[in-house]
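Each structure below appears as structure tokens.
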Structure I
Amino acid sequence: MIKYECHQTVGKRTTRWVCTMELKKKQPPYELELSARGYHFHILFGKHAYGNFLCIPNWDIGCEMVDYSDTFWNTERLARHMKKADAISIAQALSVI
């Protein structure tokens, strides 16, 4: 189990929260269990012919990702489908892995 901290700043207010994750499958496509802000995400991610992808079946979400260390771009991409704080949690998890 891996713990890490995330934060979101809106105006002058910064909110922080702790996330926990466990890598369930260590070969492509990877599987990750993530808990953050009281939510649970079962994440599948890996490569396809044109780049990287991420799917969250229990949230009906799937999208392309850039390099997993690019938390800004990946957060913006995920935020189209969910709350920004949840997108931050997931993008940060990918960066930590």
Structure II
Amino acid sequence: MKVLIHAADAASLERARSNARNLIREGPDAEIEIVVNAGAVAAALDAPDETDDHLVLCSNTLKRLGREPREGLVRVPAAIVHLVRRQEEGWAYVRA
């Protein structure tokens, strides 16, 4: 199972993290990415979580915010391009 969970604001990030925890519990072999852009990026940086190993941050948003990610967090040039490419690869898309 390969799952993209897209979060674009702080509230959807909380839902995405909850969804990821449920997926990890029920399908421990699942590949999960929580793709964050817009308001979810600042929320992710400001509130570390056990699901951070699954975060994929949008570099466009980081640049707009003037922020740098914590060590170990993954970033991609543009969240929208990453989401589209992953879906082309067969990943399931979930909007949190």
Structure III
Amino acid sequence: MKKQLTTDVIVSGQGETRQQAFAAALSQIQPTLLKNNQKVLLRIEPQDVKVLSAEEKERTEKFLFFFLPRKRQQYRVKLEVTVNLTYIDVEQVDFQR
């Protein structure tokens, strides 16, 4: 009844720091996996992380278009994560009537 599967998931995230961008991307693993299948997931273990793209954008903000300029960064990452899934296949469970 309990089975294991290894699969690849592509996720992306963005944030004001590099850590926030990676955390946002990694938090998208579970919703992506749940959207793709109807199995009951027991455990999701990331095995490998591969960076497909990493971008940094910098912009300058100014108060009233002239005063107090400051630079703001925005980071975006796109990751390919190899995950090991432990799941229960509910199609194989016999329900009594």
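On mean projected area of the Cα convex hull in nm², which of the structures labelled I, II, III is highest?
III
Out of I, II, III, which has the highest value for distance in nm of label points 7 Å out along Cα→Cβ at positions 30 and 70?
Structure III comes out on top.
Taking 44 as the value of relative contact order in percent (Cα under 8 Å, 6 or more apart) derived from one of the structures shown (I, II, III), identify that structure.
Going label by label, the one that fits is III.
Tell me which of I, II, III gives 15.9 when you compute mean count of other Cβ atoms within 10 Å over residues 38-45.
For mean count of other Cβ atoms within 10 Å over residues 38-45, the value 15.9 is produced by structure I.
Can you tell which of I, II, III yields -5000 when helix-only ellipticity at 222 nm (-39500 (n - 2.57) for each DSSP H run of 4 or more, over all residues; to 500) is derived from it?
III
Every number in this text was worked out from the coordinates using simple rules, so none of it is lab data. Treat the numbers as computed from the prediction; the structure is a model and nothing was measured. Cβ atoms are built from the backbone, for glycine too; each structure is taken alone.
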